[in-house]
Structure I
Amino acid sequence: MSAPAYNIGSLITESARKAPSKPAVFAPVKDAPDGSIIHRSWTFDELNTACNQFAHGLKSLGICDGARTLLMVTPGFEFIALAFALFKTGAVPVMIDPGVGRHNLLDCIERAEPEALIGVPKAHLARVLFPRYFRSVKTSVTVGRRWLWGGYSIEEARAKTDAPFPDANTKLTDTAAILFTTGSTGAPKGVVYEHGVFKAQVDLIRGHYGITENDVDMPAFPLFALFSVGMGMSVVIPRLDPTSPASADPAKIAGAIRDKSVTFTFGSPAIWRKVSAYCHDNRITLPTLKKVLMAGAPVREEIHQRLLGGILPEGAVTHTPFGATEALPVCDMTGAEVLAETAQLTRAGRGYCVGRPLPGIGVEIIGISDGPIETWDESLKLASGEIGEIVVNGPVVTKEYFRLPEHTRMAKIRDPRTGVIRHRMGDVGYIDEKGRLWFLGRKNHRVVTEDGTLFTIAVEAIFNNHPDVFRSALVGAGSAPLQTPVIIIELNADTRRRDGKRIAEELFDIAGKSPVAGAVKHLLFHPSFPTDARHNAKIFREKLKVWAETKLSGAHTKG
């Protein structure tokens with residue numbers, strides 16, 4: 001039996017039908033003399049018209065019916081309009097984080113073999129300078145000034161018609177997009193998104209977070225702008241560099257939230273660490289902001305404390321959803337529950353609680369394995385409280401990586417009886433007596449020694465208790481099962497000139513009182529951790545491991 005017909009592009013048509021004159025997108029244009037941001041706005045009717053015009057134009061260029069299309073456009077109105085136009089034509093947008101580094105970016109492009117490129121001038125310049133990686137591209141469209149590389153301008157790709165565009169007759173199981181991971185534990189991989197997975201995500205996010213068409217969203221990650229307008233929310237594009245969101249000016253973020261009466265936002269904890277501190281220090285409130293979602297890395301409890309301690313209005317909620325590009329969202333935890341119940345356990349090395357599974361999502365723990373698991377069996381499951389690998393299933397779980405069968409084989413487990421595909425998150429954790437999932441770190445980051453296995457998030461929390469520590473990273477020098485655990489410390493900016501030897505002694509004293517961290521005998525200081533581009537919060541521990549192995553002889557050592 002074939003899957004039902006569905007095209008995710010229909011969300012814009014429906015939103016425009018319900019509220020044609022409602023603002024859909026506010027995009028920053030320039031700074032006003034008083035420091036505020038001047039925005040340009042478009043209604044849902046204008047957005048839908050642009051989507052239809054682009055869809056007509058792109059189809060006339062052959063960008064339709066499964067054509068993989070590299071979309072490299074700055075976040076804003078044109079990004080949203082072009083993405084939905086591609087959905088409508090049945091083309092498959094390929095989206096890659098621009099901050100993954102030149103080598104990874106070019107490698108992702110080559111592996112995706114896009115047939116078309118819609119991009120800003122910088123993307124087309126890369127096509128000219130590195131033609132080998134773009135050799136599959138047959139059609140190109142420039143968003144912005146076109147130089148000598150040929151192809152079409154964005155104006156030429158936009159048909160001059162107000163006629164509705166008939167959405168491609170795609171099915172729930174048809175490929176809608178290829179979204180690349182951040183590559184925080186290896187090379188970025190292209191995740192195959194079906195139209196049905198997008199629909200399930202929209203339905204789950206809307207239902208769980210109680211989103212209505214009266215909400216105004218500020219998504220700090222460009223992809224989430226697509227979800228937001230698809231749910232009928234007005235979207236305020238934040239003033240930030242998508243390759244370095246943590247460098248955003250907190251005054252600009254807070255100012256735009258107040259100016260546009262933002263009610264809902266999703267962003268990295270790296271952003272909200274800065275914004276919450278800025279608001280706290282300057283006694284600024286965000287009276288319209290009802291829900292703040294933070295994801296991408298563990299959220300320090302002081303961020304919840306500041307936001308819930310007077311910055312947000314009474315009744316507002318902070319959330320820390322848990323998931324991955326391959327399966328999102330999976331679990332959710334509120335800041336209130338973190339502060340009331342789990343923060344003290346996190347500080348003691350119990351891990352980071354990411355909450356309970358969302359409706360329709362199954363979460364199970366299996367024994368840690370570095371090899372493939374071909375078929376699912378109930379005997380794989382561990383009991384409550386036992387530490388193992390996190391496995392999830394549900395309608396938001398993707399089925400494969402694009403043209404990476406071995407990676408798909410390593411990450412997916414098929415149930416031969418039901419056909420359900422479970423995704424191995426690559427994370428380690430356990431489920432407590434209340435049914436909540438606790439995250440202990442990435443499976444590939446665990447440190448295996450002759451005396452046992454150490455997990456990053458649990459151990460790092462002990463060292464993070466020191467007031468001078470901004471963040472820490474546990475790595476294993478050498479190879480398992482004889483690794484040497486090394487803790488790497490990044491100090492707060494205002495304490496980096498202090499005596500490192502004395503701080504190291506204080507940290508070893510703290511760790512010595514913990515059964516979780518007591519095995520760590522080597523400590524190094526690092527000026528600034530390498531992190532992912534999407535959230536500026538996921539630590540590249542693989543890079544730190546290589547660095548630590550070259551510095552180990554000079555490490556502070558517990559006597």
Structure II
Amino acid sequence: MRKEVIRRIVVRGPNWLGDAVMCEPALSQVRTLFPQAEITLLVKPAIADLLAQHPAVNRTLVYDDRGRHAGLIGKWTLAGVLRRHRFNLAILFQNAFEAALISFLAGIPRRFGYATDGRSLFLTDPVAVPPRSAQRHQVEYYWDLLKPLGGQGQPPAPRLFVTPEESALIADRLADAGIGPSDVVIGVNPGSTYGQAKRWLPDRYAEVVNRVVKDAQSQSGARVGVAIVGAKGEEPLGKAIADQIHTRTVVCSGQTTVRELMALVKRCQLFLTNDTGPMHVAAAFNVPLVAVFGPTDWQTTSPFGVDAQLVRQPVSCAPCLLRECPIDHRCMTGVTVEQVQDAALRHLPLAAPPAVSLPEAMKPALSPTALAGVTVFLDRDGTLNVDTGYVKTPEEFTLLPGVGAALARLKGGGAKLVVVTNQSGVGRGYFSSKDLEAIHNKLRLLLAEDEVTLDGLYFCPHHPDDRCNCRKPSRGMIDRALTELQVDLSRAYVVGDSVRDIELAKLVGARAVLVMTGPSASEALADLTARDLPPDHVASDLSQAVEWTIAHATRKPVPDVTR
């Protein structure tokens with residue numbers, strides 16, 4: 001396949017929430033493999049909401065199989081829509097026969113997918129299904145589909161994205177239930193749309209929550225609230241558990257959209273769950289979680305790439321993958337309260353929640369001189385833009401949600417903005433200095449849309465083995481800024497997602513802010529904590545980092561979104 005001629009790709013995503021999360025690393029890799037292509041995601045409505053903010057996707061088409069795309073006429077209608085888009089390539093992560101048939105009827109010249117469900121006739125590039133004995137995790141299953149297209153390496157942990165506005169709205173909703181922005185939130189997901197067999201016993205969930213709340217309060221003195229989530233129809237289940245919990249509890253079962261569910265799960269400091277879609281959502285946001293497994297296969301669908309605690313009772317009939325247990329449900333009744341409590345205790349003490357990033361309309365205005373003399377040094381990959389490993393072309397460069405608006409806040413207050421970034425890809429030969437210049441031109445253009453200009457942009461192009469004095473955490477780039485921009489380091493902040501950003505801040509005497517948007521930010525925080533080198537602040541994203549910086553620089557308290 002000549003990748004340079006592939007300009008328009010349609011990706012048929014999975015139908016189930018959990019499967020779509022596990023497919024996210026592969027979806028991101030499609031963008032890496034085809035950086036110049038326009039990528040359209042074809043998915044059902046709930047999955048369209050789940051991936052609405054995904055940076056790899058240019059457009060989403062909704063497959064409404066219960067409405068306008070129902071039946072044979074509906075499938076023909078959908079094929080006509082795809083035909084008008086003139087796609088060059090279809091990548092089918094969804095395994096059903098109809099996915100291949102529709103792409104065939106749409107006349108898409110290259111149709112790529114696993115040879116399942118008798119659909120090889122309609123695929124131009126059928127890929128052999130891994131043998132069941134391989135025991136590949138579902139994340140790896142989707143990832144491996146792209147290997148014939150040049151995919152390589154091991155898949156990273158899935159990621160999801162919510163906006164600051166969505167987080168702030170959930171904060172307001174919790175506040176209405178008496179759960180404030182500084183309270184620890186324990187999430188409970190006791191249901192399962194797949195069937196009763198995946199559900200642990202409701203009374204045991206309530207007992208575990210009461211014990212964990214008591215343990216968390218005794219260890220840290222934190223105020224603890226509980227949020228129960230679930231699908232429509234699970235409201236009685238959520239209420240039955242809430243009635244037995246001895247702390248402030250809000251039942252959100254059946255009361256949230258997919259986007260609201262994501263923001264609510266992200267807000268939790270601990271998540272207790274069955275093997276369901278929300279479990280994978282929690283893992284994608286790196287929320288500490290305890291998952292109870294029964295009839296499903298923990299080896300293939302467990303949370304991927306995160307420190308999750310799994311609890312299961314090994315019985316001879318599991319995994320049976322049945323929706324309803326035909327015997328005595330021993331895989332679930334055998335899981336005790338003590339086992340789940342012990343698993344939860346491994347996550348204690350629970351970290352205090354980060355401050356919620358406010359929507360622009362809710363943020364107090366800054367005078368043009370409020371931040372005069374302040375300089376904010378910004379890392380690039382994982383802080384301003386999506387970190388794909390090595391961004392080699394402008395087409396691969398995508399700003400993270402809310403970055404432009406956040407930097408506009410700093411600029412509007414009179415702060416200097418300086419990017420300092422290690423770009424060893426030049427020294428390694430992955431891309432040229434000309435490529436890097438084009439990438440940085442795109443960065444400037446994207447920021448200009450929010451009326452943001454950078455005061456400086458410094459990069460280290462050297463290979464790590466060159467032992468230069470500009471590669472972070474060395475201070476060479478900061479020293480250039482001192483000379484060229486007259487920076488006052490006593491009023492400087494370094495914002496980044498890695499250990500070296502925090503080390504650089506400590507070295508030059510600036511305030512250090514760690515943002516958790518990079519793929520290795522959690523590991524960085526653990527490393528810094530173990531070395532007793534904590535950042536001055538840990539922020540969920542750049543928007544929250546900016547609000548803390550403003551509050552610190554102006555010596556005003558961080559705004560309380562519950563007021």
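Each reported figure results from applying straightforward, stated rules to the coordinates on display, with no laboratory input. Since this is a predicted model, take the numbers as computed values, not measurements. Cβ atoms are built from the backbone, for glycine too; each structure is taken alone.
Comparison across structures I, II (criterion: mean count of other Cβ atoms within 10 Å over residues 20-27) gives the highest value for II.
Structures I, II were shown, and helix-only ellipticity at 222 nm (-39500 (n - 2.57) for each DSSP H run of 4 or more, over all residues; to 500) at -10500 was computed from II. Thinking of I, II, which structure, once Kirkwood radius over Cα pairs in Å, for residues 300-403 alone is computed, gives back 15.9? Going label by label, the one that fits is I.
Among the shown structures I, II, from which was the value 2.4 of distance in nm of label points 7 Å out along Cα→Cβ at positions 212 and 548 calculated? Derived from the structure labelled II. Once mean count of other Cβ atoms within 10 Å over residues 36-43 is evaluated on every structure in I, II, the highest one turns out to be II.
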